[in-house]
Structure formats: C-alpha cells, structure tokens
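Following this line, the structures themselves.
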Structure I
Amino acid sequence: MAFPKHRVFRFAPSPNGHLHLGHAYSALLNFELARRCDGRFLLRIEDIDLGRARPEFEAAVYEDLAWLGLDWEAPVRRQSEHFDDYARALERLDEMGLLYACDCRRSDVARFAAAQPDWPRDPDGAPLYPGMCRMKPRREARDVLAQGGVALRLDMAKAAAMAGAGLSWREYRSSGERAEFAVIPADPSQWGDVVLARKDTPASYHVAVTVDDALQGVTNVVRGRDLFHATSLHRLLQRLLDLPEPRYRHHGLVRDEGGEKLAKSRGSETLRALRDAGVSAAEIRRRLGF
C-alpha cells in the first residue's frame, strides 16, 4: 500500500528491560513503512515510570536498534523531560469536570470485585473500578496528588457523554493484494473510570502516549495487537483534548514456542542475548520477515 508523503511513524519502548524480538519487529516495521513512503521515523523513550526506568536499559535501546540497522531523528523525546505537557492535559480535563480524586488502592478494588459474582473487567483483565470515590467532594486535580492522594480517575460516563457519538478510528487492514483503512467503532467505556495519574507516576501511559503523539505530529501509530483495545481510550482523550487523530495499525505479536507473547516480565530472550550467541542482525531481520 502506498502511503501519502510526510507520514510520521514512531517506535516508543520503555527502558525497563532489554529489547526482545517483539520489540525488534515493531521497530523494523515502523522503520520500513516510513522508508517506503519517504516519511519520518522517530524514536521515543517512554520513561515516565521513574521507579522502573534505568539509564542502562535506555542506552541498550540505542545500541540494539543501531545494530539492527535503524537510524532515527534527533533529539529523541524522553517522557521524563516533559511532565509539564502531561500536567497541562490533566488540568484541562480537570477544568472540564472529568477527573476525580481516588484514595482506593488496587487491593481495595480487587477485594470488592472478588466479593461480587461476575464483576466486569477491562480488556487487560483488571476489575473495573466500582466508583467508591466518584461521589466524594471534588478537589482540583493539581492539589490532589500534592496532598497525598493516591490517584486521579476519569469519570468515564461524563467523558463519553461530552465526547459525543460516532467515536471511531481508522485501522489498517490487508487482504492479499488489497489494503485499506477500516473504520473501527471505539468503546472507551470498557475501561471504566480509568486512572490517569498516580502519586508515584505523574501521568498514565494513556495520557502520555496521546499527548506525545500529538506533539510529535505522529500520523501513523503502528504497534502490537495487545494495544488494540487501548485505542478506544486514546481516541476518547484525543477528542476531549482536541488532538489530531492518527491512523492505526495493530500488528500481530511475536510469540515463543509455547504460543505466549514475548514479554520482559516473562524473561523472553533478548536481542542482546541473541547477539552475544552469535546471531547476526541480518538473521534477525530474516527471521522477522524483513
């Protein structure tokens, strides 16, 4: 499929471990799509979780991608250097009356859900928040976390009503020789009153990635299928914050011999380990179909 000129693609890893083959596939796909349409390829370091991000893992990202033959524009955007951008987005949502303070911990929600038969869960499998703090007196978002509050949540019902009907996104679909963008209805309500900031993390992944893509002018978000359902939430935030809508492509996941998706948390074999074992970058590219 021929993309229009001036398309912007990005690869955005978190420096909380070494990259594996799944990361390599996503990075190579974004790089090749950008090259094919004479577009731009950006690298973004998603290090907003300062408790898990490590400088040595960030350095390894650059080393691994360069070894694969990729190059990217400078400077690289690092989320930890742009907390003010995310704070402004949260303040805007707060001014719209869409955020509320929540003192409940994950364990509180888990205990409540465990006591309720068939309590609904979000697409990641976590129990939906039952809304215990939703009716408490409202406090301004900028004061909540500073005063020791646990989290800021999005009032999903109010947010969805404010966004209005017809929320959707354009998803790349390919069948044989044909390729097109299908319109996918968005359903952010499946996430419930999602957390948008915690006292130990100034903005959630959902806020940061939405703001970053807009500020960097990303036109094509190409990422793993495991983030397909998150797109509903991202489209909601884009509409509420008057941000542009990228096109999306959620590619298949690289899996291990047991059929499980590769993950840092599962100790999946890393690119660094493969390189140390004598596997060449060319072999990695061939193995992944490039």
Structure II
Amino acid sequence: MNKLEDSILKLMAAGGHTVVMQNAGIFRFPSSYRFETHSHAAYEIIYVNAGRGIMGIGEEYVPFKPGICIIVNPYAPHCFIVDSQKTCKITQVEMAVFSQPGACRGISFLENRTAYYRIGNCEPVNRMLENICCLNRLRREDSYAKAQMDFAMAQLYAGLSYYIDEQKEEPAAGGDKVGRLIRYINENLEGELNIEELSGRFGVSSRYVRKYFLQQMGMNCNEYITILRIGRTKDLLCEPAHSITDVALMAGFNSSQYFCRIFKQRVGMTPVEYRRMWRDGGMEAVSE
C-alpha cells in the first residue's frame, strides 16, 4: 500500500469525514457569459469540455481551454469569463469537505497549499467527475448509494492528488519573465499594451510570448487582452454613474465608438443594451 492510498483509506474510515455536494453537473454557457467574483467554503472543480475563457482567481487570471481542469480551493475569490466568440461546456463539481484537523495530511488535493491548481491532459479526471455527477443526480440515500459515492470520492482524491503531485500540473502564469509580463497586462488594462514593447521591457522575445499564449492559453495575446477588457467593461456597465465613454477609457479602449463596435461584435448587443439587460436580470447558464 502506498502512502497516498494509506492516507485516503484512513481519511475515509475516520469519523467526522463528510462531503456535502452543493453542485454537480454538466453545464453550457453562452459566449461572453460572466459569473461575477465570489467565494465559498467548497472546492470547485471544473473540467473544460469545449470552449475557452479566463477564470480570475485571487489576483491571477487563469486561462482555460478544452482538456484543462481547474481546482479552486475553499475561500479563494474567483470569477468566470467565457470567450466572446464561442460557447463553453464544462463538467463541474462543487463540494464542501469536512474532516478532523490533520486528517487530510498526505492528500495533496485536500491540503490547500495554494488558491488553485490548473492541470492538463487529464481526461480520467473528467470521467471521475461525470461519475460523481451521475451518482448525485440519483438522489438515493441508501447504504449502497453511500458506498458508491464514498468510492467515487476516494477515486477523485487519488486522481487529483496524482496529477497535482506527479504528472500534469501546469505552472501558474507567474514567477518567470512571461509571467511578469502577463501580470503587467492584467494590472494595466486601461493603458496602451503593445506586445513588442512589453517583450523588450521584460527581456523575452515577442515570438516566444506569442507562442506561449497559443500553447498555454489557447488564444493569441490580443484576444487575451480583449477578453479581459470586455470583462472589465461589463463590471463598469453595472455602475450607472459611469458613462459609456468613461467605461471605454477605463477599460483601455481608445474611443467610445471603437468600444461600442467591438462590444457589439463580441457580446451581440450594444453596451446600452447590456446595461439594460443586467439591470433586468442577466444571462443564465444551461444545465444538461
């Protein structure tokens, strides 16, 4: 018996270990969908089946694309922004885990060493999540159903810990030259952002930066900047005190006319129509 297996078996056998499932299913989101910043005591595990976008987690912006799994740990503030060009499909499990102090030691997924994990090439994780979604949907409370869910959770703990520790963990966009460049973009959306100039400032070739964006984020540099700027304008449009011109300039668009054209092109409505829609209720995700 290896160390991880021993830790999981001890956790599952110990008294006081409880999992409260808060949300589990397969969801489709329209293009330009945005879920505002929030936090909760639950783990949120998302596997991306189709589409792309960005999650804001703490002070990081974390891109996602098909085949990526993002684990948001408890109490980490996060938001969800879908690309303005395509819809998005995810498998999601949101669950609160309660256990005795120290009982999760040795299980990397449950040790909360950072605000989030981003792992790739982990199709088995999707199958684990889908199994949990199916079991949760049955709403059975007999001993057989409980045993099935316990086994499914143990498998998930092992699978996620394996990827976090040994295999496909991908580094967050921070700590190296490209990471510092991306952080600068995140924090300076209202200014002029020229990739050639930024590459020179941070000592990395613009060719490498463009390759990094395409390989790691599934989008080019300008698309990344535009998604973030459109996301910021959506926040600003919720504040009636800001005029459309103010919103455009505060998000880094050179003119309100250009902003309105790009916003309509990507969101499918004008900024004024979006402001009215937000005031009247907003958009909803679709559950499968």
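Laboratory data are not the source of any read-out in this text; all were calculated from the coordinates shown. Given the structure is predicted, the values throughout are model-derived calculations rather than measurements. Cβ atoms are built from the backbone, for glycine too; each structure is taken alone.
The table that follows gives values for the structure above.
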item: Relative contact order in percent (Cα under 8 Å, 6 or more apart) - structure with the largest value, from I, II; result: I
item: Per mean count of other Cβ atoms within 10 Å over residues 23-30, the highest-valued of structures I, II; result: I
item: Structure with the greatest value (metric distance in nm of label points 7 Å out along Cα→Cβ at positions 15 and 279, set I, II); result: II
item: If helix-only ellipticity at 222 nm (-39500 (n - 2.57) for each DSSP H run of 4 or more, over all residues; to 500) is computed and equals -13000, the structure in I, II; result: II
item: Of the structures I, II, the one that 0.15 was derived from, the read-out being FRET efficiency 1/(1 + (r/R0)^6) of positions 63 and 199 (r between Cβ atoms, R0 = 25 Å, to 0.05); result: I
item: Origin of the derived value 0.80 (FRET efficiency 1/(1 + (r/R0)^6) of positions 151 and 255 (r between Cβ atoms, R0 = 41 Å, to 0.05); candidates I, II); result: I
item: Highest-scoring label, criterion being mean count of other Cβ atoms within 10 Å over residues 207-214, among I, II; result: I
item: Among I, II, which structure scores highest (criterion: Cα Rg over 2.2 N^0.38 Å, for residues 47-158 alone); result: I
item: Test item: distance in nm of label points 7 Å out along Cα→Cβ at positions 55 and 71 calculated as 2.7, pick one of I, II; result: I
